[in-house]
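Okay, got some structures for you below.
None of the figures in this text is laboratory data; all of them are computed from the coordinates on show. Predicted model only: the values in this text are computed from it and were never measured. Cβ atoms are built from the backbone, for glycine too; each structure is taken alone.
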Structure I
């Protein structure tokens, strides 16, 4: 059963869930709106959406150091109460997010955080690649290909869209939804920074033969 943009909008109005999650739910339920509503509830995404407007000003900043100091992460995750912030469930979640950032190297927290110019540049590159293929494709096919690759871009670069490293069967967004459901509070990943030792520095390139020659000449 196919579904349209209006079906996505109807599901969004009924659940308060974002467009991307509504689309995924309809894809998973073959376009059945009622089943899609249940799907979102079972995943905890609908519950998370209802709490999205609430204020989350508590929380913690956690760190994760990997490979003997080669990679370091700081992440801030917010919740509504200090009680939840001090709970083992919340602390475990925040630490898992820090581990995720260290391992998967996301650039942004959510799709909404991706700058418009970055997305426009990515689409332009993908379009040029499609147009330069030996066999020309119709515009509709090109657009569909670009949309598919943009989805892949999100899955690789956006934290909430990435597969959870400790359980690749779920995304980080779905993991977040389960924690929201378990705690009964709005929880949001506010910001993070990831450091990788030597990143961005030009490293000296050594030539063993030249070094030996210099030593013998000296």
Structure II
């Protein structure tokens, strides 16, 4: 497992559907090593901190393996590393084999997997098409966020080493499945809210889903 590309970018203002919008989704690959801190990488920022960034969403990883799927889905579109707004374009691990709470060593750092990426309208800005939001979620190719447990220098080419796995109950793919596809899977919902590393916002959402099921 490794980081194929390290991608960063600062927020910029663009016009989308007649309105001026500030977004940090535009990331470009860089070759130099940079410091990864608790809230982001040096040289990288999120625009709307109410829904992006924060401790549990400090760094976003997207598997390089998904790019071929999108190239077949979106022929003619230039899909270079960082297209999905990811900080790390990775190789060797996918959503169904990565579990909430997994800890990895990347370069000098240690990170923990927290949640999948849920698409917002700014992905539509990057792709120039609003339908990418539904297509992204339907594909279940979401990528995943890391919390930074130990700061340090990282760069393209760094190995990604699994150093701790506390549970194999709820994967990144399971969170997406419970959110968008199997909302009535009571057994899995109950397991999910017991996963310590899952952010409280997700636990609250799944608890609400459980209560709706028990009321029926």
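Below are the figures for this structure:
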| item | result |
| --- | --- |
| At a computed 10.1 (mean count of other Cβ atoms within 10 Å over residues 12-19), which of I, II | II |
| Test item: FRET efficiency 1/(1 + (r/R0)^6) of positions 60 and 124 (r between Cβ atoms, R0 = 25 Å, to 0.05) calculated as 0.90, pick one of I, II | II |
| Mean count of other Cβ atoms within 10 Å over residues 68-75 from the coordinates reads 15.8; which among I, II | I |
| If Cα Rg over 2.2 N^0.38 Å is computed and equals 1.00, the structure in I, II | II |
| Top of I, II by distance in nm of label points 7 Å out along Cα→Cβ at positions 156 and 196, largest first | II |
| At a computed -16500 (helix-only ellipticity at 222 nm (-39500 (n - 2.57) for each DSSP H run of 4 or more, over all residues; to 500)), which of I, II | I |
